[in-house]
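Take a look at the structures below.
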Structure P
Amino acid sequence: MRAVTVLGTGPLALIQDLGRPGHAHLGVPPSGALDQPSLRLANRLVGNPESAAGIEALLGGVSLRAETSCTVAVTGPQVDVTVCGRVVGSHAPVHLAAGDEVTVGTPETGLRCYIGISGGVDGPLELGSRSTDVLSGLGPDALQRWDVLLLGTPGLPVGADEVTPVRAGNDLVIPVVLGPRDDWFAEPGRQLAEGRWKVSPESNRVGSRLVGTALRRQAAFQDVELASEGLVTGAIQVRPNGLPVVFLADHPTTGGYPVIGVVAADSLPWLAQARPGVRIRFRPMG
């Protein structure tokens, strides 16, 4: 049997692939890995298709025992990785013999590590994905100690054998496309460009909640309610207190607060790795 056994989970470990986009009409979020480039890289390093399911580990802490010969790779922020107590490092493929135990430490920066395992984590598909969606409840439960994860058929590694991790910074400048409800706000581009925020500890896979500058509505929209309308990943919704939340992969598909802008897709992985306290600025585009 090709499998690994979970010996430790850290604060939260979830099965994630590239998600189940295209089901917003059913009220289903896209879900999937928040830092998709890191999951794709982990899969390439162990010979999987980029879409294979792996493990998304919040602040690391995952330990696995191989029940078969397999290859693992840990990506995301730089993190200590050991096999049977021997340091092997992250961002490189590592072979495990049956019975070997691999442990992922806690990264010094960033939030989420990704563990790719040759063959990918197998299991039933729900709307075409094995991802855990914390909002809708689709997909497998969060990993628990002694869970046994079945693996698919292994392939051959592709690309670089070792990759230098990108260091998650304490200051992020995030490009934003204004709209669709930027007209509800006084000088929206200037407010976003001059505002200063930090990531709140209340952030999760649904959204990155920000604290700091309160965004001001136009006088004509002060007491106006907005009918629920569709939301996309990266939408910056402004709550009644003026504070923004940037929706991530498990976001609701509709919302009733105005969206002042949308974060550029290639910046979302940076937000996925932004710990509470990381400083955020927005750069309106166009």
Structure Q
Amino acid sequence: MNARALQALWGTAAGRTGLGLLLLLGMLALAAASGWLPLDGFRTTNLQWASASAEHWFGTNRLGQDILARAVGGAATAFRVGILVTLGAIALGAALGAVAGWRQGGWLDEALQYVMGVIDSIPIYLLAAALAFALGGGESAMILAMTGSFWVATARLVRAEVARLRAREFVLSAQAIGLPAPLIVVRHLLPNTVHILLVQATLTFVAAIKTEVILSFLGIGLADGVSWGLMLAESTQDVLAGHFGNFLAASGFLFLMLLGLNLVADTLQDAFDLQGAPA
């Protein structure tokens, strides 16, 4: 993250709030994933649907598992899936967008634009669900499906920026001294798209977390372990029985995560004067 982005995030109330929420949830997720946080509520106990108490802040579910422990574990899942999807989609979008921008007007650019147009014509969540189902479901299939669905917005923005910068003097000078095209793109053009990639990364992270929750809720995403989507799916039965712990914990943690990410994304967009397209 460059200095301008850091200055924007630390210099505004919205940026600090967003970063604070993400750091808090990130530390909880890291502590849960590494075992530093003593949350043993994943084991089944005899406390079925226990009420909220000092020992179980959100109570227990119908299997006797501590709901707060599962919500914190869901944060770890959200960060893991969000980071993997964001890295994959941003890398793929940046690479293909740079190629299309460098070859602007050529057959490769037209082919990539055609593929992007086809993907854009399908509702993004429907496309991710269809790909995840076709790949057999599960976490790996879900991550691949989202990566294959979310790269287009980044590719379009990078393509436009690379095409704009291609006629600049520093690029023409690099060509004049005989630098190969791949080196020019990697060394001189892609670094000038970092501001775009930062904004798109936050937007892709948001889309990945929301999609993971939706797919897990539908039974296409995460099947084992813990996820906010699985907790919300469980809550459909719990609410009918008058127990709201699963729903409140999962939706509350999801709200805080998305709030933090959106505050960071809005702050970065304002700092770079961009209108970032959602992934």
Structure R
Amino acid sequence: MKLQNKVALITGAGRGIGKGCAIQLAMNGAEVVINDRPGSTDLQTTADEIRSLGGVCHPVAADVFSRAGCEDLFSQMMSAVGRVDILISNPAYSRRGAFLDYTPEDFERTIQGTLTSGFHMSQLVSRQMVAQGRGGKIVFISSVQAEMPIGLCVAYGAAKAGLNHMMRSIAVELCSHRINVNAIEPGWIDTPGEHVTFSKEMIAAEGRKLPWGRLGLPEDIGRAAVFLVSDDADYITGSVLPVDGCFRFKDCRVELVPPVQGKS
């Protein structure tokens, strides 16, 4: 129970990676406040699942894509639990599309939902952590696409790259307050969103091609988040932790390297 007596806020926690983080933090003793957009059918389901596992959970619906929505979430959280020790910032918006045809509206919404919303929520939470005077832990959920220029993902990759840099800047400024700030870069994770884009059969087939032989799971990211927000990671801040089953280097495996001819 590494996180006993800690209060954690997880945004975008209705399903997928956010849900995986919420469950793992709760199972390690944290009292969790989970957030999803207004009207989400996933939020209460996730809350019920966490409670059925013995966790303490407070679901809060709010639109964190706007400053007003982040302020609303923060206010509801403080009314419910009175403090915050951990933030897992996991809002995101993504629409795949060719650069030449990509709409300005989709680009701006991706930056707003993936990067700007992370700024708003982390600033509000950080101010509270500083006021509490007990330090804190912030983890941004980034992506390997922050480093890999994957086709049809121009806006999402740019947003995640910006998120990594923002994380490091925040980490530098909050060191004196003993607030650890880090990011996790998931690779290809088996989430409900992937099943909207790809068939079940394609996901299974593509997973077998990856170095680890499968897609990642939300709980893989959740376990990494537990580490980063625990005392075990006290000396880690301003860092990016890839959790991708070697996805970044999938084309570098020895079996894919052309055979050596003769002597070098």
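Every read-out reported here was derived from the displayed coordinates using simple, explicitly stated rules and does not represent laboratory data. As the structure is a prediction and not an experimental result, all values here were calculated from the model. Cβ atoms are built from the backbone, for glycine too; each structure is taken alone.
Set P, Q, R, criterion distance in nm of label points 7 Å out along Cα→Cβ at positions 192 and 256: the highest-scoring structure is Q.
When percent of Cα pairs over 35 Å apart is calculated, the result is 21; to which of the structures P, Q, R does this value belong? Corresponding structure: P. Name the one structure among P, Q, R that helix-only ellipticity at 222 nm (-39500 (n - 2.57) for each DSSP H run of 4 or more, over all residues; to 500) of -2000 was derived from. Working through the options, I get structure P. Computing P(r) over Cα pairs in 5 Å bins from 0, in percent, for residues 72-231 alone across structures P, Q, R gives 2, 8, 16, 18, 19, 15, 11, 7, 4, 1, 0 for structure R.
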